[in-house]
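Visitor: The next part holds the structures, each set out as structure tokens.
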Structure I
């Protein structure tokens with residue numbers, strides 16, 4: 001197979017995927033999203049990276065979604081969709097990435113399939129956000145609609161700070177995503193799902209910060225997942241349409257569980273370190289199986 005990885009040049013995940021692909025005899029090309037070019041002419045439309053026509057490759061693996069304007073993000077998603085229309089495997093698909101990067105849409109999809117999520121109010125004005133602050137018992141987590149690794153997430157429990165925070169976000173023309181704070185014991189559970197099955201899970205513990213991301217210095221440790229946790233994770237991945245997903249579960253102090261995130265471009269460096277699970281190898285195996293099935297259908 002010829003695989004393209006859309007990633008940063010220095011990405012650890014790119015190197016891990018290249019390692020797994022080369023062990024199986026596949027060719028890999030790494031490209032940045034910003035380097036993709038669309039060419040539309042009479043009777044044809046193409047997507048290229050450098051001088052390479054991407055419709056000729058077997059699969060594209062999305063390992064980054066760099067910041068950009070609305071135009072740039074929409075253009076990138078349209079490029080992925082065009083490749084899918086041309087028969088290229090894209091992991092994850094454009095529609096699933098669009099859902100997973102949008103915290104409002106993800107939360108709504110999770111709730112729609114009956115999964116427990118923290119009570120959340122999303123709005124555009126400071127006035128509505130202040131009303132949400134009161135409704136959610138004056139202890140909330142404010143999150144950027146798009147974002148990962150815990151960046152830009154604030155816990156707000158002071159009315160004056162809430163007013164300043166919401167007014168600032170309103171002036172920046174941001175969407176205000178206001179979610180009830182779930183008191184917890186300083187850890188969450190990350191579950192890695194691929195093709196509707198659980199690969200592995202880990203506990204991320206951070207006694208010094210309510211954010212339990214490894215990027216926020218949380219300590220990862222292996223954990224034996226329960227049947228219930230596996231079921232929640234598989235249902236959550238399906239809800240956002242992701243073949244590969246990192247699902248985050250959080251328990252309050254009474255033991256009630258919540259699904260708090262479905263990551264469509266999940267990291268697995270810490271997961272591999274504590275569990276030994278070769279996620280990159282599993283991804284390449286999945287792409288191989290899908291290509292074989294596609295060829296069988298055509299014959």
Structure II
């Protein structure tokens with residue numbers, strides 16, 4: 001193998017359905033990793049050996065693999081040593097969560113279990129956990145995501161991997177949500193914008209969201225919309241250097257309206273646009289309830 005191929009950094013993410021594999025992989029993708037989902041393991045070896053031709057010298061790869069991945073569980077003990085020998089940096093991360101939290105996450109997305117949709121959800125989760133026990137046993141890092149929201153998980157993943165570029169980057173997470181679906185857990189700052197005019201009551205705006213120009217234009221007619229954006233921005237700008245002095249490198253801000261579809265989304269979008277000018281801070285957006293009714 002040529003030396004140049006040894007410069008590859010490979011993160012392999014596995015774990016239970018609903019434990020956050022996709023969110024973890026996307027966090028690394030945002031840091032420059034090339035993401036591949038459920039590639040058969042024999043092809044992973046070929047990818048590593050020929051990454052200069054296949055990926056045009058993209059040196060950082062994140063793979064997501066679980067029991068759906070051909071030959072992954074059955075031959076993990078064979079493939080793992082090969083991968084470790086062929087890349088300069090390698091880590092296998094296994095994500096898990098409590099049975100109750102995974103059930104709750106599936107309920108929120110209204111999706112059946114990814115691998116065993118024909119089984120009762122509790123049974124499907126237990127079966128998957130048993131089948132993946134061999135992978136968990138050889139993982140470099142086992143991460144329990146039970147008490148982590150999506151932003152906290154992304155931050156933990158980035159901070160956990162020692163060879164990731166930009167692991168010291170600072171993150172501001174902006175979340176829109178609907179109060180009728182509950183307050184997001186793990187939020188540093190929470191703002192209620194239910195006092196703003198509600199586009200929901202206008203027939204031509206009801207099916208749109210706070211991302212749409214028509215909704216934003218409607219809200220801009222109220223000076224209070226611009227005012228709340230400016231005041232929250234100023235408050236966050238005031239806090240950031242003080243948080244940094246205490247060693248805090250991430251800040252989660254939640255903006256809530258009734259349903260989380262119009263007002264909160266619009267405020268988050270406008271805040272994100274302004275906050276991208278903050279030097280050294282990465283801005284992440286999550287519209288938790290935008291597709292819920």
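Visitor: Suppose you compute relative contact order in percent (Cα under 8 Å, 6 or more apart) for every structure in I, II: which one lands on 20?
Guide: II
Visitor: Out of I, II, which has the highest value for distance in nm of label points 7 Å out along Cα→Cβ at positions 201 and 265?
Guide: Biggest value here belongs to I.
Visitor: With distance in nm of label points 7 Å out along Cα→Cβ at positions 17 and 97 derived from the coordinates and found to be 1.4, which of I, II does the value describe?
Guide: II
Visitor: Now for a different question. Determine which structure produced the value -0.53, -0.63, -0.98 for log10 I(q)/I(0) by the Debye sum over Cα atoms at q = 0.11, 0.12, 0.15 Å⁻¹, for residues 25-184 alone, calculated from the coordinates; the candidates are I, II.
Guide: The value was obtained from structure II.
Visitor: If you don't mind, there's one more thing I want to ask. Quick check: 17.9 is what I get for mean count of other Cβ atoms within 10 Å over residues 105-112, calculated from one of I, II. Which structure matches?
Guide: Computing mean count of other Cβ atoms within 10 Å over residues 105-112 on every structure in I, II gives 17.9 only for I.
Read-outs throughout are calculated quantities, based only on the coordinates presented, and are distinct from any laboratory measurement. Here the structure is a predicted model, which means the values were calculated and not measured. Cβ atoms are built from the backbone, for glycine too; each structure is taken alone.
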